[in-house]
Structure I
Amino acid sequence: MNYKHCLLAGLTVVSVLAVLLLGPMAQPLVFHRFAGAGKVLGVPNGANVLSNILLLVVGFVGLVSVGRGAGRRGVAMLYGVLFLGVALTGVGSAWYHLRPDNGRLVWDRMPMTIVFMALLSVVVAEFISRRLGVVLLVPLVVVGVGSVWLWHFTEEWGFGDLRLYYWVQFYPMVMIPVILGLYGSGRKGMVRPLVWVVIWYAVAKVLEWKDWEVYRGIGVSGHTLKHIAAGVSAGYFVVLFRRGQGVK
């Protein structure tokens, strides 16, 4: 094992230990109070529901691109799972925002964890080892989906715990820049779209955090814009796949 592998393994261990040191984190019910909750085209919470269309479009375009791609079957499978997760995120998020509550939030978060973990598998496959990326996919997705169910069941038992879900959400976005820094030399064509993935994801999180402030400032909720920013971020997955196929 070289120093790069040791560094990645060490960062992973440190991140897990840091999460374990935190106390259980329940889901505040105020989370479900989004700005701009009026009807649009007769749809309740319409702006937050309909703004998921971009995710559906990106997921569909990505799946079509994978279906038409040639070669690299193992990596193509990873991209297929990634784009399926994007499409399902659009569906799950729209379903949740029709009537936001903890029960529906499960179906919003679960496909997102598939996206996070499939993306990490893709990056490992493209920059470190194709075989390792393929091998990691199933266990990573199991951890991701399991983190949502862990939160759900602990909420049902009266001590909701979001720690593992937060780790699943942020660990890939921390590790991807590290992997690019260690292994991205000579692959600038594939590094650029991943940089934009992380940038737009960060924009999406800020918009989510500042939901009401954005709404008061421009009349469109931060959460609605968050969905659009997330769709733009996911759009760079298509660019990444095409670059991997040798298409500019």
Structure II
Amino acid sequence: MSAQEASSQCFHEYFAEWIEVYKQGAVRPVTYQKYLMTLRRLTELSPSLKVCELDKRRYQTLINGYAESHERQTTMDFHHHLKSAILDAVDESLLTTDPTRKVIIKGKVAARRKNKFLSQFELQSLLKNLNLTDEPNWDWFILLVAKTGLRFSEALGLTPNDFDFAEQKIKITKTWDYKNAEGGFGETKNFSSKRTIQIDPQLNTQFSILTKGLPEDKSIFVRITYNKFRKLKKRS
């Protein structure tokens, strides 16, 4: 496709091709889905806007349209996705200037959110009332997350092989893709998320006993927590 033909493309068509070329296989599936969501909203808001028609006013109008039904942070994320593609269009000489420069990010007033954390007293009360059975259950999962600070997907992805009971450590090298209906092991959030954490002696002993005899390379918790979590998520 010539530069003239490319600049005459609808912007959402250019963005779709840009996602496929630069993002498919280069970002995590969950991140790729966010780009596809941006594409859907872009197509809805500006179905006929051409690349060559992008200027500061049209781009600001596009962002304003998105901001009418989204909070400011979500609008900022939408803008960042589009801006990355637009800067490449500038590099390809499809645009002579960057229409995103000095854009004003608006958005709906953020809804008041409930606290997503427990106080120290609430946490201690929760831990005292856990039903720690002889086999992995939801309460064991809560204990592990509470004492280690692991992300939900990281804790779901743990296998007995990830525990080093001699050194009282856990290796975090993978996650469980609970957002995918089929599940499966996946990458950590980023490279720095791959780490080794120290656990206290009591937790180390408890999990040494709990995981004895379990398949070394199978998730400890997926079978007993995954379906329950999905049910809880649907209610929220």
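Only the coordinates and a few stated rules stand behind these numbers; no lab work does. Computed from a predicted structure; not experimentally measured. Cβ atoms are built from the backbone, for glycine too; each structure is taken alone.
Structural remarks
- Highest-scoring entry among I, II, by relative contact order in percent (Cα under 8 Å, 6 or more apart), is I.
- Identity of the structure behind 2.9 (criterion: distance in nm of label points 7 Å out along Cα→Cβ at positions 53 and 141, calculated), options I, II: I
- Origin of the derived value 1.00 (FRET efficiency 1/(1 + (r/R0)^6) of positions 61 and 197 (r between Cβ atoms, R0 = 41 Å, to 0.05); candidates I, II): I
- Structures I, II were shown, and semi-axes √(5λ) of the Cα gyration tensor in Å, for residues 109-156 alone at 25, 9, 5 was computed from I.
- Which entry (I, II) yields the derived value 11.5 for mean count of other Cβ atoms within 10 Å over residues 125-132: II
- Structures I, II were shown, and mean count of other Cβ atoms within 10 Å over residues 45-52 at 21.8 was computed from I.
- Value 2.3, calculated as distance in nm of label points 7 Å out along Cα→Cβ at positions 29 and 85, assigned to which of I, II: II
- If log10 I(q)/I(0) by the Debye sum over Cα atoms at q = 0.09, 0.16, 0.17 Å⁻¹ is computed and equals -0.39, -1.22, -1.35, the structure in I, II: I
- Read-out helix-only ellipticity at 222 nm (-39500 (n - 2.57) for each DSSP H run of 4 or more, over all residues; to 500), computed value -26500, structure in I, II: I
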